[in-house]
Structures are given as C-alpha cells and as structure tokens.
Structure I
Amino acid sequence: MARAFLVVMDSVGIGGAPDAGAYFNGTVPDTGANTLGHIAQACAEDAAETGRTGPLHLPALAGLGLGSAVTLASGMDAPGLEATPSGLWGAATESSQGKDTPSGHWELAGLPVPWDWHYFPDEVPAFPDALTAYVAKAAGTDGILGNRHASGTMILSDLGATHMKTGWPICYTSADSVFQIAAHEETFGLQRLLDLCAAVAPRLHDMKVGRVIARPFVGTPETGFTRTTNRRDYAVTPPAPILTNWVQDAGGTVHGIGKIGDIFSMEGIDDLRKGDDATLMGHLLDLVDTAAEGSLTFANFVEFDSLYGHRRDVSGYAAALERFDAGIAAILPRLRPGDMLVLTADHGNDPSWPGTDHTRERVPVLVAGYGAGSIGQVCFADVAASVAAHLGVPAQGPGRSFLPV
C-alpha cells in the first residue's frame, strides 16, 4: 500500500495569478505580486540580510523543481533557485473567489468554495451594530474595542492597555473573510476567549464569514504585548466531503499537523498535532517514520504567513524558507518506496508588496515519489485528486490527477 504526505507552505505564492488585478491591498491591485520570486530577488541583491545572508538557499525545494515552478507561473527566473528538477513540478491556479486560508485549503482538498464569502468593509466601524452588540453580550461586556481592519500586532499596541483596563475584547478584521478577537490570556482569560469565539462563530458562519479566530496575547503596556501560540480558528465546516473524508471513508488514517484541524473543523481527521513550525517539522518527520500504510498526513506550516508575510518582513520570510528547506532535506531520504510527498501553498503573501494582506497568486506543486517531470499548469483541486489516486481511494469534485499513468 501507499502513503501520502500533503504539506502546505502557507502563503508561499509564486506569482502569475491571471485574475490578480481583481484583488487588492488597499487600493493597489495584486497584479505583479510574487512572494517567492521577490524574496529570491531581494536576497540576491543583499536586501534581506537581517538574521541571514546571501542568495536564497533552498537546495531541497529547488531540487524538486521550485525554481522551475516560479518561472512557469510568472515568467520570473528566481535567483538562487536554479536546478535540474528531480521531482514532478508545476503551478496551480485557484478558481475559488478569495485569497484566504479556507478558500485555498478547501480547494486543495478537492472542494472549490461554492459561495461568495462575506467581507467586512474597510471603514470604521467595520461591523454592523447588531453584530457588535451580540459579541459584547456574549463576552459579558458593555462593548468591544477595535471594530476595524487592522494588523494583529499593531492593534495590540494601540488597544492592549485599554483592553486590560476595560476588559472589552478587541475585535478586528482584514481583507480576508474573518472576524478576529484578541484578548489577554491572564486578565481576560484564555478559556473565556475560546468560549467567546465558539459562542459567536455560528452567527458569523451564517453570514458566510469564513473564520472566527481567537488571538490570545500576553504582556503589559510597559513591556509590550505578544501573541501566544494558543490561537484557535473556528472555521465554517466544509459543506461536502473533502480529501480527508475520502481517505477516512476508504479505511485510511488521516493525521493533521498544524492548523489543519481548525481549517476543516476536524472533518475526516483522526488526530491532530500542533505547535510552532519547528515543532511541526518534528511531527512531520515522526509521521514519515511511523505513519501506517494507506494513511494521509496533511500539514500546514503557518509561520511564513503569520510571522513574516503579514508583517512584510522579507529577511524573516527568507530565513523561514531556509529552515523549512533544511527540514524537507532531512525528510526526503526517509520516505519509503510507495510514498508520495506533495509540497504546495494556499495563496500568496508577498512581503515586498504594499499593505499587510494576502496576495492573489499561483502556487507551486512539487511532488517527490514519482520521478522527474513537468505537470504544467494545474488546478488546486487536482492536488486532492492526485493524492486520492496515489492512495487508491475514490475522489469527488472537479479535480483530475496529474500523476503519470
């Protein structure tokens, strides 16, 4: 029997989305955004030297075909990623209307989003009065703070002290279909924050808001505030079976790593391992060594996006890519005959781009376990169909396998 490892490098886009002009960061369209290409370019120009140095060094990913995928997607030759591919490589284009985490992941799992998400307007206040009253009542407070589009770190700097004085939750959104609630783990309480998010999530989901996200933080006004790793996403449940269900229904075990459980509301997932990205790489390596035949391991590495993309930190993003590459280099020789490792992404988040939001881009598709060759331009949903074909389980949805026959 076979095993499959599907790894999402959150936000590692490669440019070239044909509809990028319809998506914006503020008033700037995403046309020309290229997360990986622009990072490689900055590194080659010695413009990403904080905490690292020199050209972008990703020998494992470049060896699988990452540089070739960038060129295929966008026409850009990414400096430092030149290599003769030893894996299958290509670029995937999203059909769902969005550049957010659920849209990308659902479609990678075989289910293009069947509706338009609700987005809050970029104005103050951003939320309707009835919703803010509902959230305040659920929180047991007289009101909420924030009520606008904001960077998660900046809004803590702006409102953290007021939150600690008043006890009111900090509520904000972004260009994604999301409602985020930040609260201090000690003065407000972590469990109280999680209970609040769980209580209001059904109301937001009925509005077709994709996620309610708990954003706990610690610190003081004097020392500053820091978000913790106890984030929790309350996502809309997929309305139809997805890859994890297909595998589970066929008798296979499905392991989730990172925020996969949150994204899919644990649909079709047998167990979940969480932590920071360094810890997640350890979990992935362990499952490469121990996962049973017929299993799917589905992982999301989020820190490219959450720590570096949104914060427009080119050096930090480059260093994170290099750490990730070292982890993949350790995993590749431990794959068994019959294993398939797929590396892809869910959207872009170009740290050289204006604004702080995701960017609409194509994503790489790199496959170890099927020899070398180009799969060309494919659809997000083709990833799920290909994993299903590898595992020999029935697939649903519009995807078609790109695996060689």
Structure II
Amino acid sequence: MRYYLKSSGSIFLIYLSITTCYATDFGGLKLKSVDGKVEFALNGRGHFDVHSLYPDSANANNPAFGSQLLSSNDRDGFNWRRTYATLTGKIYGVNFKFENDFAINATTEFPHSLREAWVSAKLGPGQLTIGQFKPYRGLEEITSSNELTLMERPSTSSTGIYNGRQFLTGFGYRSLIRDNIGLGVHVMSLAHFGQPVEGISYGGRAVWLPIDQAGHILHLGLSLSRDTTDKHSISAKIVDVYGGRQGISQHLGTAGAGDASSGSPSQSTISTELAYSINSLTLQAEYALAKLDHTHSVNQEIRDSTIQAFYLQGSWFVTGEQAVYKKDRGAFGKPKPTRGWGALELAGRYDFAENLQQSRIDDPCRTSTSKCQVQVITFGVNWYPTANIRFMLNYYISEAMLGTLGLGVTPHKDHLSTLSFRTQINF
C-alpha cells in the first residue's frame, strides 16, 4: 500500500506539472544603456523535486546501515531543490554575477545561501575572476544545474570526491589558448562567504577538442587540484551520495581523521574526461583518483588512502536535437526544441566510487569491513516542452558494498532504489 501511495503521488505531480506548463518561451529582464557599456539582467530558476525511496531490508547476520536504517517514510516526498535569483551584468568592461538560492534551511541561511558572487574583467587573452564560484575541475561539476542530463551529479563531482566544495572563494583565470584549446587555473580558500577564510585550494583544468565541428565534437579534458585544510575550513573528505538528492550517503574517507595533530591534511586529485557527441547522441566519461592524507592509522602508524571514482554516461535525443557545446565552460548544454511538442531525451549512467585501501585492517571508512564502495545505475527521461521548461524522470538502482566483517560472514550490502521527478523552470 505504501508503494502504491508513493507512486500515485509521483504520477499526480507529473500530471499537475504538465497541465500548468505554458507553451511559450520566456526570458529574463534585461536593461542596457544606449552606448552598450552598462548592462543588467535578472534571471532565475526553480527546481521542484519529488522522491520515492524503496529502502533495503537489514540482513540478520550484519548490522543495519544506509537505507536499512530508514523508517517507512524517511526522506520521501517533495522539496524545493533550487530556487535561484541571478543578477548579472557589465559596467564599463567589468562583468559581475550575484546568485542566491532561496531554497534554504536553518543551516544555509544568507550569506551561506550565495552560490556565485563574483566580478571579472578581461586580462590578456582570458578572463580574471574574483569572488565565489566553482573551481575549474570536472566536466559534470562545471556543467550548470539547468543543463545536467540526469538529476544528480556523479561521484567525480561535489556529490562525491569534492564533497561540500562546489562553490569556493578566491581567484580564477580562464582562457581559450586556441579556438579548440581551453585552460583555467584557480587559487581559492576552502570556505564559502560567511565563513572564516581558512585552508587553500589550487589547481586547474585543460580542455582540447580534437574534433570541433557543428554537430560533431570530441572532448578531452584533464584537471588537477590540491585542497589543504585548516581548523575552520571545509573538510577535505569524500562522501558519496547514492539514491538521489534525498538518498543515503557512504563515507569514503576524511583527510586528517587518522591523526588530529597531523597539521594541515590535504586531498590531491587528478581527473580525466572524455566525451563524444555526434548528431543527437552524446557519450561521456570521467575517471578520478583522489589521495587523502592521514585518513587512518594501523598499529599507531599513520596511513593515507586513495579513492577512485568513474562514470560512463550516454544520452540520445529521440526527436533529433543536438547537444550544444559551450567553449567558454568546456562543457555541454541543452538545445532548444525543434518540434512543436518539444524535445525528448533518453539517458543512462553507471557510476562507481571506492576507497582502494579499505580492509578489515586498514579502515579509512570506519566500517571495520573488507570493502568500501558505492555503485549507482541511473535511467532517465527528459522532456523539454520549451527551451525554458524541462520535466525529468530518473530511476536509480544503488548498491553500497562494505564487504564482510570477518571470514565466513555474509557480505555486507545495502540495496536502494529511488524514483525521482523534477519540474524545472528557468528564465
């Protein structure tokens, strides 16, 4: 009966969203001076989600964990995922962006609710940016939430290996060296606005397009970063969220957790990117290795650990549209529908993350088990009735694997499935 009610609620929201959809495009408010030297634009986005979680049942031979600890209605239901108001503009060659998320709670009130807040100006062949923005790392991480193919980012992003470090404050410089080669570097504090300026993150991302034609793109990318924490900075830790935004998370390691007096522990990360887009088909993958300092100790010896994370993803526009490649970001965007009733996109992804050092002796995940890994298979359908409205339906099949607690013990697993639906409006 509980599953029937949850499914009925999801179907009702889909019906309600579609019936309130306007079949017209609309943009934000724009003001521009006569000489073109001063510009202002007001835009926004709203992402309204609903989730139905189908948790696992605990195995009598192992302690319950993950979704096995949920009560019948935990984390189900509706939530405002994002409600952004964005002010952008240019004043005599200086660009700016101020973006706040009003879908906040008691722990993320203003100014913590600020997402991007920066000024930038042209410097040489590129753009210098100062303020709070995303560090330059990862194909899916740098993609706008309005243009993600699936509702959640993979483990190679701030959903996993850069946990809690999506928006940081500092300096960044990004440039197109050639028409098909881009480079970005950043030096930032491990803090959001409203927090003490502590810790440091530095790194960069390079992108090369060996094939750069209309409707035919081959994208290669590489990013490097190092995050070194201080007392009050955001922690360098990896926590993989599985089963959607309202899903469960599995801790994969925290720098410095093995020795509180170890100074300023760090995370060093290298990530590679590969994407290929031709006509209405887009395929992409990322692979990342992250080294966490001093995550655990064995016989009073402090040890480090390495986490690997990767995903394989594909999408296809049944209605024939082509993904848009944005060279200023080095990432893909979504096209405008070409048919009167909109565009239809099918998508899927396999996502995997694991601490390679985890064992019953080495225990950086603090589970006392032989493994520490998460894998998620996601199926998605996106409908774009207009360029400003999108409906997303995702189904996740997740498994957190902790291996065994000892010889002859049943493997310790958590199986979770999730059905999620989003109504997205941006202007």
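Using the calculated result 3.8 for distance in nm of label points 7 Å out along Cα→Cβ at positions 214 and 318, pick out the matching structure from I, II. It was calculated from structure I.
Among candidates I, II, the computation of FRET efficiency 1/(1 + (r/R0)^6) of positions 150 and 390 (r between Cβ atoms, R0 = 30 Å, to 0.05) that gave 0.10 used structure I. Out of I, II, choose the structure whose coordinates give Kirkwood radius over Cα pairs in Å, for residues 222-269 alone equal to 12.5 when calculated. The structure behind it is I. The maximum of relative contact order in percent (Cα under 8 Å, 6 or more apart) over structures I, II, that is, the highest value, falls on I.
State the single structure among I, II that was used to calculate helix-only ellipticity at 222 nm (-39500 (n - 2.57) for each DSSP H run of 4 or more, over all residues; to 500), giving -1500. The structure behind it is II.
We did not get these values from a lab; they are worked out from the coordinates using the rules stated. Keep in mind that this is a model prediction, so the values were computed, not measured. Cβ atoms are built from the backbone, for glycine too; each structure is taken alone.
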